[in-house]
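Heads up, there are several structures right after this.
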Structure P
């Protein structure tokens, strides 16, 4: 247990010093909030009630789809995994420590963004902070599950970047944070529900934490576990 905690702390420090997590979890989302938060609330003052949720959907999606898989590919797409085997370290340990570390980074970034929106743009804080943070945690976990699959299944950096962008952009555009999802055609609305973003957005809204919004992120998490186990088994045999 002590070794696991040491590895987790080490991974957390490596992530904050690395470019992928630092840029996608902190720098870009915070800059986006500082710039676009004022624009959104100036054009649509009523958006103050959902500004925090909107900015967090973008922040978590960016970190989970673009930043986190890059960290995984640096380990599982390189010779570092051979070091695990040579030292008798379970091959899944890297994924677990990176997953938890990314979760912590995204949660810290989310709190920073929430406080910035509240202080700078008078964004309305959630009525029930417990439900809000539970919904945020479920959204982060579901999004990182998809990021885990991307980082394990794709071995080429350029290909990973392209596919991550292809997932990130429609996830944001069809989530309802830019404009109401009711404006979308039925087909695009249904496609958008494949991604965790609209579910996470709903979970973080006031009175949005309910079984109707919870079941899909939970399923995504368990599907992610199963798929990652199969991919790690393949990694071990290679």
Structure Q
């Protein structure tokens, strides 16, 4: 269907309504613009028209990663609705028919760990304008366990439309004593800017939020080590800048 439409009109926008990721690798070259509509509800058509005709500048961000390959997702059950009945064949409303085990790693954390190719990463989203993010700075280099890490950046609207951008902060522990994700989202903030406008944003991350659960001691523990802070506009490497700090 997309190929047939593309032959008639190459300036085509594809709108996807759904609740989860979709494989776009096989057809995205046919679509100069792709809009993820989510579950838009009864007024979704009205909102979509305002976006397509430029009355509103979209500024949403993906809350999950879209992998390039279907094989990188966990297997879905062939007949998921068989779980909806109990042993006596009566309906069981408390069972999720699409119950899938993602294990400890999933989404962008799984992609980081296994180097899975991603079409559109967690936290990604374009608009009708562009933004730049300055080099992040910290209020200091070393923190105690009861303190808060404060990272600051300047976000600038470098385009010609008013729009919104989401500054995101992730933290990784490269020398952790336990198995951890390469990075994990710890804070974010959204800012709306006019063309040419800049604003300084500060993201605060309590050091206690960097703790891990010690299974042996049954307690949360903060490691005294070096941490890597990633700051940018999505979870993909090219959209992030890094800076290090230490907890003592």
Structure R
């Protein structure tokens, strides 16, 4: 879904490789000596190692964000189901709470999985819904130890939902810093430029450069995609939340 960074990376990296081929033609012959080539390759190997390390760290960080999102959604949906079950314990008088909980769940699904559509999520509405559920639960008069236990358990689940809801909201704003991508593209562009200077300008070399640039662009695109865990091609499934909503039916 997020292809912008991939296109930018491909353009700069592949373009640098082609520029290297042209640069190799105009450089004086003494710049093509074996000693010069070995020195340049040694220097660029350091750049290549740094780029590989940083790219690996970015992929690991983005994957961590995706895994965290999956875990949070699973915990969130579980808390919703348990809270609904606790509300059932009080009988018909909790019908308004269960209706509000279903409305909250629908709102939360729409709110969470609208990222990338241009819609700015308004978290204040769902916060107010949880506050209303909490206040209504506190207003119940427990008639027995079982009622008090159910009431305390329900209030604890509401607290968990508030905490997880805030974590999800914060996670949606976490993004890999743009300077990381700028540095990565610069390093890799310089690397391919250096290869192009000493490479013969033929179709095989150009194809190899295109494949290299495309592979790097795909990797960067995956990083950005996983950095948006609730949108894109690789995302957190909404199935647990939808299953929770299905189980809340009266």
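Numbers below:
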| quantity | calculated |
| --- | --- |
| For 0.65 (FRET efficiency 1/(1 + (r/R0)^6) of positions 162 and 178 (r between Cβ atoms, R0 = 35 Å, to 0.05), calculated) the corresponding structure among P, Q, R | R |
| Answer label among P, Q, R for the case where distance in nm of label points 7 Å out along Cα→Cβ at positions 18 and 218, calculated from the coordinates, equals 4.4 | Q |
| For helix-only ellipticity at 222 nm (-39500 (n - 2.57) for each DSSP H run of 4 or more, over all residues; to 500) computed as -2500, the structure of P, Q, R it came from | Q |
| Structure (P, Q, R) behind the derived value 18.3 of Kirkwood radius over Cα pairs in Å | P |
| Among P, Q, R, which structure scores highest (criterion: relative contact order in percent (Cα under 8 Å, 6 or more apart)) | R |
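No value in this document is a laboratory result; all are computed from the given coordinates. What you are looking at is a predicted structure, and each value in this text was computed from that prediction instead of being measured. Cβ atoms are built from the backbone, for glycine too; each structure is taken alone.
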